[in-house]
Structure P
Amino acid sequence: MKQKNLNWKLGFKAGVSLLSLLLLVFLVPACATKPPLKPETVTKGDYSYTKEYINYLIEDEVRKNGITGLSIALVDGRETVWAQGFGYAVKSQNIKAAADTVYMVGSISKLFTATAVMQLAERGKVDIDSPLKTYLPEFNIKSRLPETSPITLRSMLTHHSGLPSDRLKNFTHGTQPLEGYKEEFLKLPAQLKDEYVARPPNRVFAYSNLGFSLLGVVVSHVSGQGFSDYVDRAILKPLGMGRSSFVMNDVLRSYLSKGYSKGKEEDIPYIRDLPAGSLAASAGDLAKFMKMIFAEGRGENGKVLEAETLREMLRPQNSDVPLDLDFRIGLAYWLASPSELSSAKFAWHGGDLPPFHSMLITLPEHQLGVVVLTNSDEGASSVTKIAIEALKSALEAKTGIKAVEEEKSSVATKLDREKVGSYQGFYASPLGLSKVTMDGDQLKIRLAGEWLDLNPQADNNFSFQYKLFGLIPLDIELLKSLSFSFHAIDGRQYGALYVGGVFIGLAEKIQPVPVPPSWMKRTGKYEILNPDSSSFIKEVSLVYDGESGLLLFRLKVLDQEQSFPLNPISETEAIAFGEGRNLGETIWIANVDGEERLVFSGYELKLKERA
C-alpha cells in the first residue's frame, strides 16, 4: 500500500536487492500456528475476534520476520478499543514494547506539519493558494521553464510543487545531532538559490520532503515561534499527546525505543528536515490524533481544527492531473484505497526513518483508525499488512461490511501483440533505469536490477512472475500484490506500478539522446569534496551505458545502488529523465579555481577515476 515498499518515502532506503527480498519471502517458513477460528456471527461493536486475530497476525509477523518490537492502537470514534505492545522496546534491558512506547514515526510527521499550516490558514495568517515567496521572501530557486503558475502552499501540501524531492546534503545528522539541530532546516530557503525546479507545479505527484520542510519554515516564520515549540503548544497539547514531540526531550527519552536491524541495536537516527519526518510519538498518542479526525477537529484538551478545514484536508486535490492516473491525495493525507477495501474511503500516511517504520490509516466515514509502529527494519512491510488486516476485521465487526478480495485469474490473457512494440524500451522511474522487452513469447521487465515476467491480465494490467535462474517459477506472496500497466498520455508512453491496487509511481519511456564529448570525458568515479557526518551517500559515478545509449548518474545511497538516466541539455547541465520522485532534477558543472566540480543536491564532487 505504501510507496515505501519499493521506494522509501523518506529519502532512500537501505536494503537488500529485489532478488534477495524475493528469496527471503519465498524461504520464510510457513505459519507455525493456525489463525483463530472466526465466529459465524459477530455482535456489532464487538472487537474480541479482531483483537484475537490481529494478536495472532502480529506474533506471526514478529516471529517469521525477526521483528524486535511493535506497538498497535485501534480506534473507534472517540474510544481506543485496543492498544498493545509486542516484543521489546529495549531488548538489552528487557524492556517490553507497550502502547506508550515512543518510536520515531517518520513521515507521519507530515500530517502534523500540514495541520499547523491549516491552523494558520484558519486564522488568516497564510493563504494556501498564495505563492511560497509571499511568506518566505528569501526563497529563490532557478527555473528554465516557460512562465508557469507559482509554487503555492497547496501544491506543496499535495506534493505537486515541482520542487526537488530532497536536499540530500546534511539530510541526516547521523547518531549525534549538531548543536542547535532543530533550527538547521530553517537554512533551506537560502540553500536553494543555485538549484532548479524539477517541473511545473501541478504536473505530477512527486513526493518531496524538501517541500514539507519549507512548509515548516513558513510555520516558524509566520507564527514567530520555533516550529517544534509551535506544534507542541498548538497541536500536541490540545490533543493530550504528552509523549510526542518533533524534538527529543527527557520525557520522550524515558519511553523511547531503541532501533534494530537484523536483531542488532541501531542508533536513533536524527534528520535535519524536522517538519518532514522527525516526530517521535507513541501508538497511544497517535490514537488521540485519529480521534481528533473523527471528532471534527476537537482534541481532549481543546479544538485543533475547524470541521470545514478538516474536510478540505480530506478532499481529493489532484483529480485533474492526468499523470496521477487514479491516485488521489488530500492536503498531506493519502486517499488511495487498497484493492480489497476499494469501497471504503481511506485517509492515511506511513513513515520510514530506518530502522523505524510506521503506518497510520483512518476510515473517516466509519470512524475507524489504526496505527502500527515498529522499531525494526524487518517490520517495514509488516506495519502496512497488519494495519490493513486490523481495519478489515474492525470494519466488519462494526458495520458488517466484509472486505472483498479481488478475484485474480491464474491464467494470463492473450498478449496484445499490436501494443507490444509501444511497450518495449527503456524507462526512467524512481527506482532507476528499467527495461521492457520481449523474450520469445514472454514480455519481461528489468526492475531494480532483476528480470521479471510480465503476464497480461484484464484491463491492461500485468502481473509479475519471478523465475529462479530464469527457469523455475516461484510462487511469491510479495509479487501477488504488485501489478503494472501501460498508459499513453499526451503522446508519451508510461508504465505505472501498483502495490495492493494503489498507484505508487510512473516509469516514463525514454529515448537515448546524444551524449556530448564534454560529458563523456566526465564519466568515472567521483569523490565527495564536502562530505557530511552521516555518510548518507556512499559512492557516486557517471557511467555511459552502451546497451541503452544513455548517460547514467549512479548513486550508492546507504546500501542501495540506483542509476538515473540523464539528459545533457548543455555543456554544463544535465537533467534526470522521468516524472516523479527524484526525477526531473538537475546536476551541473561548476568551475572552482580552474577545476571542474559536479554539483548535486548540495554535494560538490570531483572526478577521481576516469572510466
Structure Q
Amino acid sequence: MNKKILWLVVSSMMVLSLVMAACAPAATPTTPTTPVQEPSQKESVRRGAGVPQYGGTLTSALPAGFTNFDLMKGTDISMIWVQATHNEPIGGDFTKGPQGSRETDWNWGAIGVPSLLNGELAESWDLPDSTTIIWHLRKGVRFAKNPKAEKNSLVNGREMVADDWVWSIEQAFNNPLNWQGRQYRSGDPRRPTSFKALDKYTVEVKVPATAQALMLFEIGGNNHIKAPELWTTNGDNTKWENIIGTGPWILADYVDGSQSTFVKNPDYWGTDPNKPGNKVPYLDKFQILIIPDIATKLTALRTGKIDFLGSLTPANDVLRDDAKQLLSQYKDLKSRRRIATQAVLIGREDKPPFNDIKVRRALNLAVDKKGYLKDYLKDDGAMVGYPYPPGPDWAPYRTELEQLPADVQELYTGYNPEKARQLLKEAGYPNGFKAEVVVTSTQPSPDEVSLLASYLSKVGVTLDIKVTEPAEFSKINTANSFKDMIYGGGGGIWAPYEQLNVKPPTAKSIVTDPYFAEVGTIIGRDWIKNTPNYIKTMKESGVKELATAYGIWMPVPYKYTMWWPWLHNYEGIGWTGWADVYDWTAFLWIDRDLKKSLGF
C-alpha cells in the first residue's frame, strides 16, 4: 500500500528531509532559507481561529482565457482548468504545507520529494516487484453531474472505476498530443508495457525496471482520470459545456476574453485533510477574470474585486513601483515571493551554427548578465536560477555559482564581447551570423529578446525577431518546429526529474548527449529505492546541463503573489503535488466578516 511505500521513501529520502525548512539541521550545505512563519496569536484570533466558513466566491485573474477544452487535443497541464474539474491518482499532501505541519510552503510543488505526496483518486498503491505498479482506487468517487453538458446523460454521475483508469492512462501514452504521448514516444525504453484492470477497483501497470519510479509519479501525478464515453461516442468534445470530471468544481460559464466561472461540485468526494469530516469545497464559486493588463489587475486587487493575484513578475519599473505602493498603502495585504521560470534563448543544437560549443559559449559571453540582474531585474532575482534555483526545495541538487567549474562560472560572470568574437571566429563565423528567433507576444518576452539582441549585435550576431501570438508560440515550442532559435521556457524547475530540456528526442534544444539518457535511467530506477544515488546524479546532471551552454543562461527573476487576509488556507500557494495548479482551491474559504470589517 502507499503507506508502506512512503515509509520506504521517507527512510531513503533522509538526505532530502534534512534540508527541508521545517526539519532537523541540514546534513549538507544548503541555501540559507527562511522557515514558513507561524501566525501570531493576534493574527490567528483576528482571522477567525481557523474555523472555516462555507459559501462565497473566490476571485482571481489571468492574462488570457482558455484556448482548448478537449483533453484529447493537448496536454493536461496546458489546460489549467482541468486542475479544477478533474483529479489525478496522486496529489500533494495538504497536511504537509503551511496549513498543516509546515514541511513545505508549496512554492513549486513537491519537487521530487515523494513523502510530500499522497493518494488522491488512488487510495493506495503497491510495488510488488521492479516492473509492476498496482493501483487501488478510491471507492465511491463519482463523475460530476454537469447539467449544461450535452453528454451528461452518458455519464450521469456514475462511479469512477478501473476501466476509466486504463483508458485514461492508455490515451495519455498513445495520443501524440498528450503529454506522455509526446514525452515517451513509441520505442522509448521508459514507456509502460501494459495496462490492465484486475477488478473494478484495481489497476495493474507493467513498466520497465529502469523506469518504475518515474512512471509511478508520471502516471500518478501528471495524468487526470477521464470518463471514456465522452470521447468514444459521437458528439462535440471541444465545447466547454461538455467538461465532466471528478474534481471539486464544475465549469458553469465561460466568456472568452472575459471570465470563467466554476461552481462547487455538490457530489465531490473530498474532505479537508486538516479538518477531517469537513466536506469541500468550502466556497460556492471560483471565478477567474481575464485581465491582460498588469496595472488593471493591481487595481482589481486594490479594490477587493479579486481575492488573490499570483505570479506577478516585476519586469518593469511601473509594475515594481505599483506593487510596492499597493503593499505600503494596504498594510493588511499579504505577499510572498517565489522564483520564476526564466525564458531561455535556445538555438538548435542539431544544426549549424549552434551545434558548435564555441558558438554557444560565445553567445553567453556576449551578454552582460551582472548588468542584466542589476539594471533590468533591479537585483530582484537570482544569477543562477536554472536548472535548480536557490531555495530549500532544490538544495540537495543545486551547486552554487562559486562552486561551479570555472568554465561554467564564466558563462554567468565572464562578460567579454572580445572573447565572444574570437570564439565565433574560431568556429568559422568571423563576421557573426543571422538567426531567426521565435518569441511569444506576451510581455515581457519581446522586450527581453530585444535586450538580448542588442548585446548579440555587438559581436556580429543579428536576431530576426518573429513575434507570435501565445497559441501559435505554444505550438512551435511544443513541436520544436522553430527554424533557428526560440525564447522558450527554462522549464522544469518544478519537475527536474523529467529532464524537460535534455531528454531526447523531445528536448527543446535537441540535446542528444547519451549522458542524459543514462541520467534518465538512474532517475527511473533509483528515485525511490536508491535515493542518495538519485540525488547525487541529479546534482551532477545539473552542472553538466549548464556546461553544454545550449541556451543563454540568464538571471531569473522572482515572482510575487498578493492576497487579502480574508482568504484562508492560502498562504501564497504556487503548486501542490507535481503540477497541481488549482485543485487546492477546494480547501480555501473566505472570512466574510473580516472582509467587511476591512471596508470591502
Structure R
Amino acid sequence: MSRLTDIIDATLAAADPAKPFVAGPVRTLTYGGLKDAVARVGALLDAWGIGPGDRIVASSAHDLELIGLFYGAVRAGVSVALIDADASPDEARALVKAAEPKAVFADARLLGDAALRAAALAGARILAVDPDPAAVAPAGADGTYPAVLGAAGAPAQGLDDGLVAMILFTSGTTSRPKGVELTHANLSAHLATWLRHYGYGPSCRLLNGLPLHHTDGLTHGPSIALAAGATVYRPGRFSVQQVPELFRLLKDEAITHFITVPTVLALMLRVGEDHRDAFKGPAFRCIRSNAGPLNEQLWRDFEAHFGVEVVNAYGLTETVCEGIYCGPTRETRRMGTIGKPVDIEVRLVDGEGRDVAQGETGEILIRGDCVMRGYYKAPEETAAALRDGWLVTGDLARLDADGFVWIVGRKKNVIITGGINVYPEDVTRTVQTMPGVRDAATVGVPDETWGERVVTCVEADARAVTPEQVVAWCQAKLAKEKVPSRVFVVDKLPRGPVGKIVLPEVRRMVASLDGQPAAPASAFSMDHEFDVYKLAAGAFKVHFRELSPESSPDTVKGWDSLAHVDFLVALEKRFKVKFSPKDIMNIRTLGNAIDALKTKL
C-alpha cells in the first residue's frame, strides 16, 4: 500500500500540467494549477508555524479553492476539518470551537459572525475564501485566500502515515460535535481498493456534484481522481433545471462514472424520457449511488429505463466511505443486497458479541485499514465505537448462503411491540415494493398497551395509494406483528441535505398528522393561488408573506433541488394533477407554477 503523500507526489509529477483535474461549470483547475496550489499552501502554513499534527478548518462554496487548500494542507501533514459552507452560524461556531484550529478558511458569510471568529483558538489565522484577487477581507479577517498565497515551497518529507488527514463531522453538530478522524493510511488504503475495484485510471472522467464536506463528495470525487490521474466534473449546486445539463455532460464529456444520490436518480428517471441514451456512450461504466439506502424498485426501474448498471454499496464516514460493495463486479452484485465485503472483515454479532449463524440477524462489525482512528477528543464515544479493533456500526444485517449481506435495520431503531422485536426497515422495504410508492419510512410510536406500535409514512400520490391498500399489501407479505397499525400517505418525507430521510422528523410528522385528505380542486381561484403560496412556504421553510409570483430559487434561500421536488409533489397532491417532465423543467418561479396549474384545471 502506497503512502498518501507518495500518491499525491507521483500523480502531480506525472500528470500533464494542462490536463483538467477538476472541471467546474465556469472554471477549471488543472493538474499544473493543483501542483502550484499544493506547494504554495504548504509554504504558507509552514510560514505561519502550522505543521504536521496541527489542524485548520475549511468551509467554502468555492470548490476549486477549497480543493487546492485541502490537498495542500494534507500534503503538509496538516489535518483539515471540513464544515458545510451552508451551515448555520450556530452549527459552524460549535464545529470551529470543537476543531481547535490554528487557521480558519471560510466564506465571508460565515466570517461575518463575530462569535464564530471568537470560537477559534486565540491567535488563529482567519482567512476569507474568495477567488476574486481584488476581494476585500471582512472585518476581523487576516486577508483573503488564495490572494494571501506567496511563493511555492518544498514538500514536507518523512510524514507519518498515521497523521490525521481530515476530520468530518457527523450529525449532532450543535450539541456534541463528533468529528471522525481519518488518517493518511485510511485514505491510501481506501483509494487502493477503489482503483482496483472500480477500475479507475487516467482516462476516467467522473461526474460528482455532491458536497465536498461529505466523504461521498470529496473522496469519491477529487481524491480518487487525484489517485488515478483522472478528471472529475463538478456541475455546481444541484437544481431541477440542472438535470438537462447532467444529461449533456454525460454524453458530451464522455463521462465514465456518475456518482450521485438516490433522490437525483429518482428525478432523472422522472424527467428523462427523452434521454434514454444518456448512459449508452462507449466510455460509460457505471453509476454509483451514495448517501443512503437505494430503493430496490427505483434501482430496477432506473436500470431498465436507461439500460445502465447502478452500483450500490454500504459504508460509513467512519470507514472513509464504503466497505461492502454490490457491483460493479459480477461476484459482488445481487440486487436488493449491499453486496460483499471488499478489503475488510465483517462480522455479524448478537447482543452479547457472539457471531450469529448464517441467515440470522446480527449487528455489523467491521475491521480493516479503512476504519477511522477515532472521534476527535471523544474517548468515550471512540471506545464505544471501536471494540478490540472492530468498528461497531449499529446496523443490523443477515448473511445469505452465497456471502451477500442484506441490511435489516438499525439496532437503535428496533420497535418492540407486544414483546416482539420488529425491525422497521423490514416494513419499509416491503412497502417500497408496492406500485405507486415513491418511498417510505417506518417508526415506533409509544402505546400504553403494546409498548410501541408500528407506524409507516408513505411518500406517494394520494390518488394512487391509500392507507388501506398499504395495510393490505403488508398483510399479504409480512408477519402480523410487522403490519403497520397506522399508515399515513404524505406528499413528502423529511430529508437531510444529501437526501437521507430524517427519522426524528418523521416521528414529529406522525405526531402532528391528522390524516385528513386534501381538499379537491375545482376551477382555479384566488383561494387556490393562496394554497400555492402556503405549499411553497412549507416546502421552502419560509413565511408565505415572503413569496410572490416572481419568487424563484435565486431569491428564496430554501428553494433548493429537494425542496423544489417536494413543492411540485405537494401541488400534484393538492390539485390532483400530474406535471409532465416539460412542466417540471419550466417551473422556475411561483408564477410559472400558478400558470401551469391554470392550464390543468
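Throughout, read-outs are computed from the coordinates displayed, never taken from laboratory work. Being a predicted model, the structure only gives us computed values, none of them experimental. Cβ atoms are built from the backbone, for glycine too; each structure is taken alone.
Given structures P, Q, R, which gives the highest value for relative contact order in percent (Cα under 8 Å, 6 or more apart)? If you can, show how the numbers build up before the last one.
Working: P: 16; Q: 22; R: 9.
The maximum falls on structure Q.
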Just checking, which of P, Q, R has the largest value of distance in nm of label points 7 Å out along Cα→Cβ at positions 398 and 542? P
